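Take a look at these structures.
Bear in mind these aren't lab numbers, they're just calculated from the coordinates by the rules spelled out. Bear in mind the structure is a predicted one, so any value in this text is a computation, not a measurement. Cβ atoms are built from the backbone, for glycine too; each structure is taken alone.
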Structure I
Amino acid sequence: MKRILQKILRAIWGGDDVVISGYYGYGSLGDEAVLDSIVAALLEKIPTCKIGVLSAGHHGHCCSQSVRRIRRKNPLAILWALLRCRLLISGGGSLFQDTTSRRSLFYYTTLIRIANVFGVRVFVYANGIGPLAKCKSVQAALRCADVISVRDPDSFYAVLAMGIDCEKVFLRADPVFLLSPAVASAPPAATEKPYFVVSLRTCCNGKIEEEVVVRTCRALKERGLEPVFVSMQDTFDREVCLRVCRRCGGVMADKMSVPDFTAFLAGARFVISMRLHCILLAALSGTPAVALSYDCKIDSAMEYLGQYTALDAFFFTEDMLLDACEAVSSKGEGERKRLRERSGEFFHLAQKDANMAAGLLTAGAAAPANSGNPVSAKL
């Protein structure tokens, strides 16, 4: 009955086929790359698909003329969009965690439950789950979803631990692995030397070892490697990146599009990063990473990629960081080849999510449970 009402509303007033929710419009290069990937995959499968994106609106870009931005803080606009859409994609990122803000967790879980009440199909798409102090609201929301895919094994087991039906839970990969691997290009900064990339951010749960990063970058600079700093989201990253960059005599990279950023990463010897999507896009480009982990999602991603150079962002020494950098750079082309092959595996996993989303739209039902069941997925 609910879906019949939806069809009547769509016939009279029109509407989007898909509404995508996530951390969009806040100037995060990683999250905009996720959105680009999801939208491009949907339009490749269904070129006529009409897509609405819940967005903060003051940052970001429309990756296609087919994408309509909906103000994420306008309840009436959201309700009207959900009433007339066929599928809600809760798309990408660590949406289901309560360490940064319980309000955002309430926002994303409420969207799912409202969509379910309206009879809209729900696809929790390549999410990271946790950390969670309390999981009841997430558990209730996930039970309303038609399909759940997660981007790493830890998130997969976290969902199963909540008692969610395993037949609708799938282990996949982050949507950014659908992007084309880039060819190395010169860095968008004033250096012609061999370089490595540094991506730092401020955190609400601790202060990073800035002095250690400064000394390490100076030591690597003496060895002929130029530190090039990148701000993935200016609100959290730019100030700390500029501060460390100036102290170590490094170079600050200009603002970049996603394709330019992947080409920039492809030309680097290695990456030192606190940002998840810097690590993932580096892997896509075949560039190894040393992770400074401030969140469990970083450790999960590094393990899933088969990289074991993750340090605690709030407790590490210069020797530890230099040893980790030496470990990744000494592996040479063999490690780059392995990362590109692993990224190819993740591409196929991410494609399965795109196929499933298209199936929910075109066939009107989720893919059968035996199609890519995560229990048999390669971990």
Structure II
Amino acid sequence: MEFQLKLPTRVIAGAGSFSRLGEIASELRFRRAFLVADRGMEAAGYAARAAESMRARGIEVFSFHDFPESPDSSAAEVARDAAASIRADSIVGLGGGSSLDTAKAANFLLTGGGHMRDYRGYGKISGEMLPMIGVPTTAGTGSEAQSYCVISDADTHVKMACGAPGAAFRAAILDPLLLISAPRNVIAQAGYDAISHAVESFVTRRRTPLSQSFSREAWRLLDANYLRVLRDPADAVAQEGMQTGAFLAGLAIEHSMLGATHACANPLSANYGTAHGVAIAMLLEKVVRWNADARYAELHANLPLRLDELAHAAGLPRRLRDRNIVESDLPKLASEAAQQWTGTFNPRPFDAAGALEIYQWAY
């Protein structure tokens, strides 16, 4: 089997490592940093701490908070304009997946011009992208480990995966103390999303022995710590396990992609505004059963049951009807799911008929 291993991101991990942001930015020769941090990071004081750390190293910092929880291509253009106006030479993403993906999307547009849809897929940008540092504050998307950002098209609401070598963070700071203040619903949804990444990436058609090693260890850490952080968010050891697991799951995605769960989740978000982690929780166990892939047993002897237990304990919905999804919409949703890129990597051939069956099981 032929495969490549790409690890372009330097990882700085451990409790208190956030304080090293200025040091790392200085080493990367940041001079005019565009700090992308969501409103929650601003309110919690983390954005101010990030700016202070970099300014102490003589770096000019320009903070940007004007983007939604689920950023789209319009939000990316607003970020691009803000970064261009201050002549940014570097970018820092601080927060959950929305902050990290907005930072990456702004970089695409700032460097290559045009529109986000121009970069759908991989390697469709010419020129060198600005150096970036990622500081995740949720254990979820794993964007800090990937050379992709996921942004919705503002017109069609279709999620677009846009990748390039320069879209990988030069450095990622993994400080578990930043995860402690997250609300329980954020911990539940982000953590279940990370779990889905470990599970889906383990069996995709693009899997490799190395990607599976990332998936396997990600599952071990996430399964062991998910309920612990839900019971006690201040458990820094458990938060470290979740954060490391989410990062490894992101690495697995980078090398193996995802599958039918994410293909079916995206139309729910586009048509109903369903939060991504909620959509995943309603679908993952059903997709695992639908795939009927024996490799899942390497993660857990009865993985569907375990996934259902975790979702139940987290208080996440497990049926589409629980989120007011209209049953007559299922064929339309299935048609859209069949067009999602991630579905092409599913271990069982995936089409509209398969998507409809999964939705019906989940209803």
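When distance in nm of label points 7 Å out along Cα→Cβ at positions 119 and 223 is calculated, the result is 3.6; to which of the structures I, II does this value belong? Each step should come with its number before you reach the end.
Working: I: 6.3; II: 3.6.
Matching structure: II.
Taking FRET efficiency 1/(1 + (r/R0)^6) of positions 151 and 311 (r between Cβ atoms, R0 = 25 Å, to 0.05) as the criterion, which structure among I, II has the greatest value?
I
Just checking, which of I, II has the largest value of Rg/Rh (Cα atoms, Kirkwood Rh)?
Checked I, II; max of Rg/Rh (Cα atoms, Kirkwood Rh) sits with I.
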